[in-house]
Structure 1
Amino acid sequence: MLIELGIISYHLILPLIYPFTFHIRRIIHQNDKPFYDIFTCFLGYLLSGIVFIIIEHRTKRSSSEFGNKFENQKENFKRHNTFEEIDEKNKIKNKQKEEKRIKGKYLHILMLNLIYLIPIFLDAFTIEYINKNFKSSAYLFYIIFFYILFSRIILHLRIYNHQLLSIIMIIICIPILLLFYFTNDEQKDKSLLFSSFFLLFTSSLYSLINILEKRYYNKFMDSPYHFMFIIGLISLCILIPYEILTLFLLGENTNFNGIFYQIKNNYNKYSYLYPLLFIGDILVSFFWVAGIHLTFYFLQPCHFIISESLSQIISTFITGSIQKYSMNIKIIIYILYVIIIIATLIYNEVIIINIGNLSINTKKKIISRELLEKEKLTSKIIDKDIYINKDDITIY
């Protein structure tokens, strides 16, 4: 077959969660202050702590019986052996190692959290000043570039022929999209250079955080729900004092805050229905951030490119940002987005192209070759004439 599916697992559903929940949140917060949007996002992070506690409780309960049996065997061993002193020394060493590992783990999370807050705050300050069409395409281009770059540098992931083809397809499509946007947009962004550098900077930080998050999971074997909970807790501990400080210094309705203002405004607007809407917003936020972080936990970082590509198509369709363009240009833009999504699916081996050497280094083909080699080896052993002489067998 010229085209076939790669190894499909239920984890591939995860990249689909982010695009849809992102746009649900976008509809909810379309007229809200950016810092209120950030506030509800971090509350969604905090909600993952409940999921983490439930999972931990079930895990401990299922392993408690095995642990009790192991301890009983250990005590019996101690009674009949003289290694208690050595065992105590090992306990002390293991405890010191564990304390050092826990310190490293939380320092790692703190570092990621502080980096994460930089682009989030910058986005909140500048959300009104960057052309939306330019942001959607340029941001996607930068994200793809930095995910691939940092995956190669930090995670040491190799780039194979099929992935190189995907990169070329994306590199061709996105500049064409940008060209269409700026030749047809009536309100051309005069600060194009500033927007380019700004998006380059913020997308590099978002990409770096996500790649370092994947390395964190590989190194510390932590639960993504625990990671999300700590991120939410630290972020709220920074965001709330910041909001209170700017409230006293600048007032409640400025470009530098807006959490308390938006809560008061929403309560006046929706009255007693607001608490229910607020809880619903937090639940959507939880699924949104879970879609992001579970993708990085179970899959490779570049799988998130699928999420970003789908998100940009949905955004273009919902916002109607190309509504005034001619029908031909609209069709070309949507075709280009479809090509970008196909390229991301090829890159992540969801789709395999059987042309030349494009499929030779995909996971599915590697596994097929290994199975074929095992079959050949087995058949060689079976084909050999192996005779066992009964006289050579000695029964003791």
Structure 2
Amino acid sequence: MRILILEEALQSGTGHWPVYLGDIARGLRQAGDSVDLLAHRQADPALLQRLDATAWLSRSCWSDPRAQGQLGGIRHALLFARELRRWLRQQRQPYHWICSLTMRLPHLLAYTLLVRSGQIPTGSRCLLLFVQGFGVDAGSGQPVRYPATPSNRLARWCFQRLRASVQRGELLLAAETAAMQQELASFSGLPVALFPHPVAMALPACSSPAALANPGSRPITITCPGFARYEKGSDLLLQAIRQLWSQPRFAQIHLVCQWPQPFAMPDGTMLSPAADLLNDPRLELLNHNLDSFAYQSLLKRSDLIVLPYRRESYHNRVSRVAIEALMLGVPLLAMAGTWAAELSAISASALLIEGESADHLAEALARAVDSLDGLTAQASAQSTAVARFHSVDRFRDLLQDGRYFTG
């Protein structure tokens, strides 16, 4: 296949985009596909070389103020459409797939303009994968709400005009989670495919998770990867670990967090660990970006990964950390009602925190620690299934199949 992938956020080399898109592009090329990857026009030359990407897109709606807000979003859509059209005109033959894998409203408007004006070459199909939805989480067990905002009205207008192209199979709407798939289908009134979030990483040569490697010889290590933020429940984790440490049988648990700087709470106050926690040797704070080797080493020395993410932000969003942990055979503790709960259908070692409170989190941590031996054995046994489900090969199979995948 001949494939084009566009991502304006590929610029500095930081964030999840280089790893995510690098995995996909590398895997497709290894399978024999021709892949053109378009990055930001000012992308780091080292990043372009590492990903074999081309500097092309002039603005990023993720970081450029000129591409944000209602007027900025419309301007960005026109710019994105013009730059994509200019690239396509230079090609001697059409692509089988034109892929935008982190769709936002400006991209949706751009594709609508290109498709409706007949400027997508005949024979090319477009894969539009949405990582952000148009709804608002209304709480556990409640249907998602779709506010009647100008942005949502514009999005509905776009989907209505793309209906015929979707029905003809020229354009494929996709999501990475069942929750996002359902939300997008409900909002757009169109079929939505379910794609994996491909992760390529070196799996252990043998099953030797941390908890089984030296049983009883060291404290249990619980890790919360990713920089601390409110939406990630970092404040709840600090409260919960205090509760856990107050119980003698959990007093030696070692907690590892990435916490480089204070973050804002909803009331505007800035939160960082209190002085007594900063001086507690049981708390290890990492305050820097980790390269891939250091990151995998962090996961591998962990006995349990905890992701107390708040549902409001993560009810339909993928957590790459969760996939990577389970691929390495490390048990996972995640918030019920978030996407990580979908992983529990693949791996029985993914346990859930039932409520967004420090009490619920402390109770779930205690439950996970008490059953850690069994969870670790299950995680090790099921790591291959998780890796297969979230593989580039499976992503590629769906492109080749060309049909909507719903389960």
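Given a value of -27000 for helix-only ellipticity at 222 nm (-39500 (n - 2.57) for each DSSP H run of 4 or more, over all residues; to 500), point me to the structure among 1, 2 it was derived from.
Details: 1: -27000; 2: -12500.
It was calculated from structure 1.
On FRET efficiency 1/(1 + (r/R0)^6) of positions 50 and 338 (r between Cβ atoms, R0 = 41 Å, to 0.05), which of the structures labelled 1, 2 is highest? Each step should come with its number before you reach the end.
On the way: 1: 0.60; 2: 0.85.
Top value of FRET efficiency 1/(1 + (r/R0)^6) of positions 50 and 338 (r between Cβ atoms, R0 = 41 Å, to 0.05) goes to structure 2.
Could you figure out which one of 1, 2 the value 40 for relative contact order in percent (Cα under 8 Å, 6 or more apart) was computed from?
Clearly, the read-out refers to 1.
Determine which structure produced the value 22.5 for Kirkwood radius over Cα pairs in Å, calculated from the coordinates; the candidates are 1, 2.
Working: 1: 25.0; 2: 22.5.
Answer for the origin of the read-out: 2.
Who wins on distance in nm of label points 7 Å out along Cα→Cβ at positions 58 and 258 among 1, 2, i.e. which is largest?
1
Throughout, read-outs are computed from the coordinates displayed, never taken from laboratory work. Just so it is clear, the model here is predicted, and its values are computed rather than measured. Cβ atoms are built from the backbone, for glycine too; each structure is taken alone.
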